[in-house]
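These are the structures, in structure tokens.
FYI, it's all coordinate maths here, none of it is from the lab. This is a predicted model, so every value here is computed, not measured. Cβ atoms are built from the backbone, for glycine too; each structure is taken alone.
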Structure 1
Amino acid sequence: MRGEPVTAAMAFEGLRVLDFTWVGVGPITTKYLADHGATVIHIESVSRPDVLRGVPPFKDARPGINRSQFAANFNTSKYGLGLNMSVPQSRELVERIIGRWQPDIVAESFTPKTMRNWGLDYQAVRAIKPDIIYFSTCQMGQTGPHARYAGFGQLAAALAGFYHITGWPDRGPSIPQGAYADFVNPPNALAAIVAALEFRRRTGKGQQLDLSQFECATQFLAPVIMDYLANGHAMERQGNLDIDYAPNGVYPCMPEGTTESLCAIAVTSDEEWEALCTVMGNPSWTQGSRFSTAAGRKESEQELALLLGKWTANHRAHELMDLLQRAGVPAGVVQNQSDLWNDPQLAHRGFFQWLDHTECGPMPYDGLQFLLSKSPGALRMAHALVGEHNELILKEFIGLTDDEVADLVAQEVLETSL
């Protein structure tokens with residue numbers, strides 16, 4: 001089952017990608033390409049599967065290598081090739097694929113030694129295809145004393161400093177929910193790949209792209225780092241508070257059944273403060289000079305938060321959000337999964353899409369993060385099983401014969417989770 005029909009050419013139509021990536025940053029990056037027209041061959045293994053395939057939620061709450069919707073969300077529109085890379089013949093096959101299929105991009109997300117040990121690092125691949133764009137991403141990058149430090153997005157976010165500044169002032173460090181670095185890196189990775197493609201279009205030259213997830217994530221802390229370097233000020237945990245603005249926080253609303261309900265409100269100007277006061281009916285505590293300026297509101301922000309919270313507690317969160325947004329006050333409901341499923345903005349953009357998965361059947365997938373008006377993308381295929389497209393890839397894409405494919409099966413090169 002495909003997504004919405006696409007009438008215009010996709011942005012990356014005709015692009016070929018050989019994808020060795022796993023877990024988060026790499027698969028999300030190549031998904032951008034796949035969902036926008038690129039032909040992506042995703043190489044995976046049954047004997048050493050992507051760890052994300054073992055992470056819930058699972059279809060019908062039954063674990064299985066093909067049943068994780070976490071992994072599925074990151075790997076739409078890709079063809080699945082199952083290889084046992086511990087077998088020398090597998091590496092020889094990859095070299096044949098590169099030579100015959102002529103991919104534009106090779107992507108990998110292992111620690112630096114892995115592709116080198118397989119004889120498939122940038123220098124080796126470039127010898128086969130001189131204009132290759134070779135995209136590597138790992139936690140600490142390809143060079144330096146920490147290059148071989150493996151880890152996931154949680155570790156990269158901690159090393160970058162996000163944990164130190166996240167949480168409440170009177171408690172220990174907290175974490176941004178999820179593997180934070182896994183989700184802030186892919187847009188930068190995509191931009192780098194697009195730049196490399198444009199450079200090759202103009203010059204005919206390929207290049208190696210080395211994205212250190214730690215270094216790239218650190219860029220999102222640039223104001224904090226500059227404040228320390230210029231002023232000697234080290235930012236500390238401050239909960240939901242803003243450095244300059246108040247009120248700025250998450251406020252209680254009327255419970256919906258037994259579920260806690262919250263609404264985030266941020267006032268960034270005197271005009272927004274006046275609008276908020278008008279919506280509240282200009283209660284007496286808003287009068288006078290105490291809260292009339294940004295400085296005054298910031299100085300008395302704890303008292304202001306308590307007073308505002310007493311008012312928000314008498315409203316339903318979604319109704320309050322609509323009321324404040326119409327008045328020009330930044331506000332948003334703190335949403336859970338079911339809220340997102342029913343969110344009118346996501347529904348308007350057709351964000352959630354159903355695809356027919358080979359083992360799990362029809363499943364809802366996260367849709368496109370951006371919409372291109374002149375070259376729209378689409379979720380073209382559900383997440384492939386490991387090795388689901390072995391014969392299609394090897395016979396139709398690469399041109400191997402039935403006997404050659406049979407030999408690869410006999411040599412235990414090919415793997416499948418079918």
Structure 2
Amino acid sequence: MFDLIVKGGTLPDGSTADIGITRDRITAMGRLEGAETGQVIDATGDLVSPPFVDPHFHLDATLSYGLPRINASGTLLEGIGLWGELKKIVTQEDMVTRALEYCDWAASMGLLAIRSHVDTCDDSLKGVAAMLEVRDKVKGYIDLQLVAFPQDGFYRDPTARANTLRALDMGVDVVGGIPHFERTMADGAASVRELCEIAAARGLRVDMHCDESDDPLSRHIEMLAYETQRLGLQGRVAGSHLTSMHSMDNYYVSKLLPLMAEAGVAAIPNPLINIMLQGRHDTFPKRRGLTRVKEMQAQGITVGWGQDCVRDPWYSLGTADMLDVAFMGLHVAQMSSPEEMRRCFDMVTVENARILGLEDYGLHVGAVASLVVLDADDPIEAVRLRAARLAVLSKGRLIARTPRGDATLELPGRPGSVRRRHPVA
């Protein structure tokens with residue numbers, strides 16, 4: 001007896017299966033004809049996927065666009081300054097309300113695991129308190145990891161070090177940093193060393209904003225890879241953004257990528273925001289700032305796409321749709337072969353789950369019963385269409401449904417419907 005069966009869906013590998021769910025777990029997969037169940041979701045002809053995962057976001061700032069003003073230059077540094085103005089006037093209640101609204105968007109899109117950086121350069125730590133409250137409120141349907149993020153510099157801000165340690169003591173999950181924003185390259189390297197030591201001592205993961213710059217000499221990822229190996233943190237460390245790698249010379253990169261692979265450091269590019277913020281000082285040719293995705297993957301480095309921002313001081317758009325992120329990443333990284341397009345889908349599901357260290361994630365017996373039914377035939381079509389989420393299940397519960405997106409036409413002599421999906425061969 002199952003509580004729910006998702007029937008006849010196509011899995012990302014192209015196979016088909018019924019999925020039997022009991023309480024919050026997948027308890028059977030295969031042909032479940034005649035099985036007793038309380039509820040059936042017919043997914044015949046639809047893609048059934050594990051939930052989407054975002055490894056890089058800023059929930060404390062989300063949906064604040066225009067407060068107290070708009071980022072006129074569109075640059076990263078003005079965005080940081082603008083956030084500095086906003087966090088002085090925003091309340092804990094405001095941050096909770098906006099973050100919960102975003103989590104509603106996320107749940108409707110099948111985005112059920114998020115890693116969010118939270119600013120620790122504030123003596124009140126109201127952002128940390130707000131995000132801990134949000135984490136507790138959404139835990140029934142979204143897995144939320146929080147990163148202690150000293151936005152204004154672990155050393156550059158006079159109280160950031162103490163407040164980052166306080167945030168970790170309050171229950172924040174991951175150690176963050178921003179070495180390229182320290183006063184000097186030497187301070188940046190020192191911040192990487194100390195933050196990794198803090199993570200190692202506490203048994204925590206590390207996720208650093210690293211080399212989010214057009215400067216090819218911003219090379220803190222090298223130090224992050226070194227400290228990962230020195231401290232035995234392999235598989236627990238990610239470098240986010242890594243945009244300076246876009247501008248580095250090929251010889252240096254040929255040395256750097258094997259070091260990252262050897263250390264087991266993951267990479268999290270954020271294509272929507274990276275191409276919006278980077279290259280603002282260029283005329284032409286104009287750099288777009290996306291890191292070397294395909295080259296890292298060729299070295300065996302885990303790479304996942306991140307959303308980063310939605311309607312905040314750095315980015316005016318966004319919808320919590322990780323398929324939008326994959327779609328943009330596919331274009332900017334020129335991942336156009338069928339294999340590469342499928343990999344882009346994996347980069348917002350299984351690869352990101354690996355970066356977060358999610359346990360019992362996926363479509364297999366024993367996994368947590370969280371999944372998405374998509375109005376698509378396969379992963380490539382899901383990315384092409386940014387397919388509708390026909391059904392979203394979180395921990396065994398149906399939490400969202402969306403009707404199919406076919407349009408009805410009433411053209412002279414050509415009535416009917418327009419189907420965006422290709423017929424199954």
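Computing volume of the Cα convex hull per residue in Å³ across structures 1, 2 gives 163 for structure 2. Taking distance in nm of label points 7 Å out along Cα→Cβ at positions 80 and 248 as the criterion, the top structure among 1, 2 is 1, with the largest value.
Upon calculation of distance in nm of label points 7 Å out along Cα→Cβ at positions 16 and 408 from the atomic coordinates, which of the structures 1, 2 produces 2.8? For distance in nm of label points 7 Å out along Cα→Cβ at positions 16 and 408, the value 2.8 is produced by structure 2. Among candidates 1, 2, the computation of mean count of other Cβ atoms within 10 Å over residues 120-127 that gave 20.4 used structure 2. Comparing distance in nm of label points 7 Å out along Cα→Cβ at positions 32 and 296 across structures 1, 2, the highest value is found for 1. Computing relative contact order in percent (Cα under 8 Å, 6 or more apart) across structures 1, 2 gives 19 for structure 2.
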